[in-house]
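Please go over the structures that come below.
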Structure P
Amino acid sequence: MIKIKWKYYWLIPFQEYWFTNSIEEIDNKAINSKLSNIFIYQSTNSNLFDFDKELEKTFRKVIFYTWIIELSKNLEDIFRSFSSTIRNKINKVRRVIDRENDYGYWEMEIETRYYFSGNSNLEKVFKEFIEFYNNEFAKYKLVSKLTYSIVKKYVNNLLIAEVKINWQPNLYHVYLIDKVTWIARLEYSVSKINVNKNFKRLLWWLNSYLHFKDMEYLKNEWFKIYDFGWLYLWESNWYKELEAQKQITQYKMKFHPEVVMQYHYIKESILYSILKRLYLIVFS
């Protein structure tokens, strides 16, 4: 279970919990406080507050779907379960790295590095990732940029996988990791956007390669679950999604992960709810 505390504009208290299945792990004072906001993400307990009808009314339950791969399986069995498209991409990168077949990338030096809690370089690398995300990804995808002061609360619960090509960062995977439940949840998967067609093809291959490399690394670190982060069901009544989100989901499907249903539990204070509505009115 991961627990993170922070304050919104130094005033409104927030508590964020990941992968908890017991009410005993939740701060009782925060539960009873009218000012506190509590967000419980990806619980597998569908009845977390059923024993207390008042709490059940206080917390809004949201059904959430994600895709996972169990890392207890043999690594080769995991690899064989991928679609042929994914396996081919992984094998092509292996050949490039081993110089068995360069596919026109003979001049490329490819290096993968991992950084997680306890590594003295983690905070530095996380800041470098944010700079990369903002300048090499968000700028061209026209999505919101990341601000370190907002996301730094997660830094002690992160694993960062970085791929350098010719000593320059070109691809990142960032995971939220829990060393109690041994779950690694993919938060960001980003690569350079403003590159030529040939180089973009290599990055596509590398992204699939890195997913499998990450699974191998996490398995060796005793993690049990590889979580792809989210699943969009665009044909269902729950979601009406953009084409880009469908494409990401279709890509993840090629790893043949298991679909699981989980639950978010959300408690929002009246003050925060009012501020949130005002924000939407002003900026919509």
Structure Q
Amino acid sequence: MQLESQISWEKLSVELELLSSEDPTTLMQLVLDLNGWLWPEASMEPAARALNFMTYELMAQCQGLNEIERLDHLNHYYFGRKGFQVLDIKASEMQERHLLPKPVLEQRAGSPISIALFYLHFASHIDLPAYLIQMRNHYLLKWVRAGRAHYVDLCAQGRLLSEEDLMQIMARVADQSPVGAEALSVLPNRKTFLRYADELVKIYERNGLDEQLHSMFNVMLKVEPQNSKLLGKRALLRRQLGLEREALADLKRYFSFVEQNQAPPEMIQALHDLH
């Protein structure tokens, strides 16, 4: 698939609607579009061109290889030759450059979910059925081969995990937060994107980037239009930005989902002030 660099809300909306198709090739185009839409002054053309070149180069190199050989070559190409790496970084220290595809592509380093998205993009173009899983760390991928699940560790340059390795990782994760039986199940594209978007939202909230935060709320509500928590957050932000008519519309929609006696005081106060 030829990645494009022209961005508009209409184009982004189409990409968001395609999340339900579970096409593994659509996520990278979507996050590239999002990058360009959030920062329109930053040309996405060099990033799209570089990624297209790498994709076609890898596809050509993998012709005639069997599945395990393609996986080995992908790991050598991605981590060895191109030097991509997962950064060991605390959530509180995460910045935009660790998530957005343009700086990640330039630095060849990023957060687990951003490095996973690039890896999945390449894997999909050489016919490797790999997927993100429900586990929140986002450095383990599920690879399905001959009907059996294997797990790829992106923090170990794509090494396949033994069952013992996997159990040890699960135990470490469980020490930090509860791990359910669904932890190793495939994460759908829609949820993958929402987790990615949520990480950007936390950065914008922490850094006071209100315009980008408002844009992200718009994007996420396009995917989840009935998410009352997001509606409430966007309403309060719109009021802060002076968009009172839009804030009131959000509040009315919010209170169509939430009873007033169950709403936070700031939501009730905002509705009272804007009426």
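Taken together, the values in this text are just the output of simple stated rules run on the coordinates, not laboratory data. Everything quoted here is computed from the prediction, not taken from an experiment. Cβ atoms are built from the backbone, for glycine too; each structure is taken alone.
Out of P, Q, which one gives 14 for relative contact order in percent (Cα under 8 Å, 6 or more apart) as computed from the coordinates? The read-out was computed on structure Q. Each of structures P, Q was scored by distance in nm of label points 7 Å out along Cα→Cβ at positions 172 and 220; the highest score is held by Q.
Comparing FRET efficiency 1/(1 + (r/R0)^6) of positions 44 and 132 (r between Cβ atoms, R0 = 35 Å, to 0.05) across structures P, Q, the highest value is found for Q. When distance in nm of label points 7 Å out along Cα→Cβ at positions 60 and 252 is calculated for each of structures P, Q, structure Q comes out greatest.
From which structure (P, Q) was helix-only ellipticity at 222 nm (-39500 (n - 2.57) for each DSSP H run of 4 or more, over all residues; to 500) calculated, if the value obtained is -10500? Among P, Q, the structure yielding -10500 for helix-only ellipticity at 222 nm (-39500 (n - 2.57) for each DSSP H run of 4 or more, over all residues; to 500) is P.
Given 14.9 as the derived value for mean count of other Cβ atoms within 10 Å over residues 36-43, which of the supplied structures P, Q does it correspond to? Answer for the origin of the read-out: Q. Can you say which of P, Q returns 0.45 when FRET efficiency 1/(1 + (r/R0)^6) of positions 100 and 116 (r between Cβ atoms, R0 = 30 Å, to 0.05) is computed? Structure of origin is P.
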